[in-house]
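Before anything else, here is the set of structures, which you'll find just below.
Please treat every number below as a calculation from the coordinates, not as lab data. Quick caveat: nothing in here was measured; it's all calculated off a predicted structure. Cβ atoms are built from the backbone, for glycine too; each structure is taken alone.
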Structure I
């Protein structure tokens, strides 16, 4: 079981944490919402909770709660720029379907 991040994503997270002046990494999970059922939840983490599963890549920690892991196991977190837009992209091999707007997914 693993959650990984690309070098681009790691560089973005490292820069942002440096600007913030605090943080241990990012927290990745899922929440129930949208037309397909689940949506990714990503936030910067200032501490590690006792129940967190910790994955590390390119010097950046990705914290995942145990309830979310079955839905995102194998996911790669990337940071992409497309034209004027930039943001995180989730490459999840467990996704079976996405809603039309791309905000939610189903496994």
Structure II
């Protein structure tokens, strides 16, 4: 994704369900070229969509500058039963280029 000050996004829905207490390990790699420290998003977000329609989120944020693959991961424990997941990558800084690679979601 190339920085142009706009919100550039990719979204994927994953049709997997689970119960309250299930753990979800969320991991992503991203490399960057000349990413400014200015405002704008540089992240990958996981959203659990609960069966009642409410949502639970966690976000992986990456470092500015120029770097090779940076790995960030988190484990999210579902607070309620969920019907599906959504993964969103977003880059919205004024310049720079980022690559997202190996984004994974593992139900523990």
remark   = Value 13.8, calculated as mean count of other Cβ atoms within 10 Å over residues 62-69 from one of I, II, is from structure II
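Which of I, II yields 49 for relative contact order in percent (Cα under 8 Å, 6 or more apart), as computed?
Working: I: 31; II: 49.
The correct label is II.
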Among I, II, structure where helix-only ellipticity at 222 nm (-39500 (n - 2.57) for each DSSP H run of 4 or more, over all residues; to 500) as derived comes to 0 = II
key: Per mean count of other Cβ atoms within 10 Å over residues 6-13, the highest-valued of structures I, II   = I
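With distance in nm of label points 7 Å out along Cα→Cβ at positions 54 and 70 computed per structure, which member of I, II shows the largest figure? Don't skip to the answer; put the middle values down first.
Values: I: 2.6; II: 3.3.
By distance in nm of label points 7 Å out along Cα→Cβ at positions 54 and 70, the leading structure of I, II is II.
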task = Can you spot which of I, II the value 14.6, 42 was calculated from, given it is Rg and Dmax of the Cα atoms in Å?
result = II
query = Which structure, out of I, II, was mean count of other Cβ atoms within 10 Å over residues 46-53 derived from, given a value of 11.4?
reply = I
